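We did not get these values from a lab; they are worked out from the coordinates using the rules stated. These numbers come from a predicted model, not from an experiment. Cβ atoms are built from the backbone, for glycine too; each structure is taken alone.
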Structure P
Amino acid sequence: MDFKPEYRKLNQDEINIKLFSQFCRSQVVTDCWRREGDAWVIKADPFTDDWSGDDYAFLVKCLRNTVLTGGAVFGAFQGGALKGFASVEAERFGSRGQYADLTALHVSLELRGRGVGRKLFLLAADCARERGAEKLYISAHSAVETQAFYRSLGCVEAEEYSAAHVAQEPYDCQLEYRL
């Protein structure tokens with residue numbers, strides 16, 4: 001099968017549970033980045049990250065709210081099925097309002113490593129730039145592979161941490177991307 005994903009902005013009405021029927025979030029994690037004092041180190045922390053039906057229901061609620069409040073959700077489709085998505089919020093934050101929040105970026109298991117995440121990230125970054133943000137803020141999974149992806153795009157540790165993100169996901173790495 002030819003690999004030619006279609007990328008487009010999603011509207012609120014099409015964001016529903018059925019949209020995710022052919023999406024596989026599963027990620028087998030072996031090692032994660034952890035902060036020890038002032039240094040980041042890699043620690044063994046094996047687990048499988050996957051979403052339940054309740055997780056997908058919550059995701060749908062969040063993504064619909066993103067669109068409702070003026071943010072954007074981008075989708076990557078293969079053969080009509082959603083295979084990746086990214087969301088960026090409208091409201092900015094930080095000491096100067098410099099950050100736009102990349103609240104989600106996920107690619108279905110079978111298409112990881114094929115450029116889908118990179119394209120979705122760049123669509124979200126363009127959207128944030130067009131809306132006047134200086135930087136994209138990413139509270140990113142600490143898995144070594146996830147961090148390697150963001151670092152390959154030029155993301156670095158955030159100059160300012162979002163207390164809300166740290167409280168919600170204390171093991172995430174707080175990153176930023178200059179627009």
Structure Q
Amino acid sequence: MPKLKANGLKWLKGFHLLAVSCWIGGAVSLISLYFLKNPVTDSGVLYGINQSIHHVDMTIVVVPGAIGCLLTGLAYSLFSNWGFFKHTWLTVKWIVTVSAIIFGTFFLGPWETAMMEISGKIGISSLGDSAYLYNQTMNLWFGTLQVLILMVTIFVSIFKPWKSKKESKKS
């Protein structure tokens with residue numbers, strides 16, 4: 001497979017960093033939006049907040065950022081000397097990225113969608129609805145945990161801990 005030259009790798013790194021910024025920045029924004037619900041007394045405002053969370057996540061920032069991370073990571077692995085599993089830190093990044101996307105797809109996203117749908121149907125009564133509160137609690141706690149794990153992954157990328165698999169075999 002042909003490898004990118006230095007300039008191509010810089011462009012790829014720029015796009016990767018933009019995707020990371022969207023994914024993590026968007027996720028932090030989603031968590032922040034949850035705290036706007038506390039003083040809400042109007043059904044339309046509650047639904048609007050949930051709808052905003054849903055759209056920022058699904059169509060505007062978070063999901064495109066996550067997909068961008070996956071695709072630029074794939075390009076890095078294919079078109080540079082880093083490879084997919086050459087280094088333990090790279091393997092960790094792949095596991096975290098794929099796991100976060102799967103968890104977001106099958107848990108965080110559905111919890112968030114349910115909150116939007118419930119608040120659209122029953123309005124401000126959602127704040128006392130057990131299904132709504134369950135979805136909100138799960139999304140807030142696990143979404144926060146996922147953001148923290150993704151932030152740690154940034155530092156894994158920077159510090160590149162652990163020896164490469166080849167170096168480990170030599171020791």
(message) As an exercise: Cα extents along the principal axes in Å, for residues 68-115 alone, calculated from one structure in P, Q, equals 41, 24, 12. Which structure is it?
(response) P
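Between structures P, Q, where is FRET efficiency 1/(1 + (r/R0)^6) of positions 4 and 52 (r between Cβ atoms, R0 = 41 Å, to 0.05) highest?
Largest calculated value belongs to P.
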(request) For mean count of other Cβ atoms within 10 Å over residues 100-107, find whichever of P, Q sits highest and give me its label. (result) P
(request) Output the label of whichever structure in P, Q has the greatest value of mean count of other Cβ atoms within 10 Å over residues 20-27. (result) Q
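If you rank structures P, Q by relative contact order in percent (Cα under 8 Å, 6 or more apart), which sits at the top with the largest value? Before the final figure, lay out each step's value.
Working: P: 20; Q: 30.
By relative contact order in percent (Cα under 8 Å, 6 or more apart), the leading structure of P, Q is Q.
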(message) If mean projected area of the Cα convex hull in nm², for residues 92-147 alone computes to 4.2, which of P, Q did it come from?
(response) P
(message) Between P, Q, which one scores greatest on FRET efficiency 1/(1 + (r/R0)^6) of positions 28 and 84 (r between Cβ atoms, R0 = 30 Å, to 0.05)?
(response) P
(message) Comparing P, Q, where is mean count of other Cβ atoms within 10 Å over residues 36-43 highest?
(response) Q
(request) Work out which structure the value -25000 belongs to, where helix-only ellipticity at 222 nm (-39500 (n - 2.57) for each DSSP H run of 4 or more, over all residues; to 500) was derived from one of P, Q. (result) Q
(request) Have a look at P, Q and say which one yields 9, 37, 39, 14, 1 for P(r) over Cα pairs in 10 Å bins from 0, in percent, as calculated. (result) P
(request) Work out the source of 2.3 here, i.e. which of P, Q gives that when distance in nm of label points 7 Å out along Cα→Cβ at positions 108 and 132 is computed. (result) Q
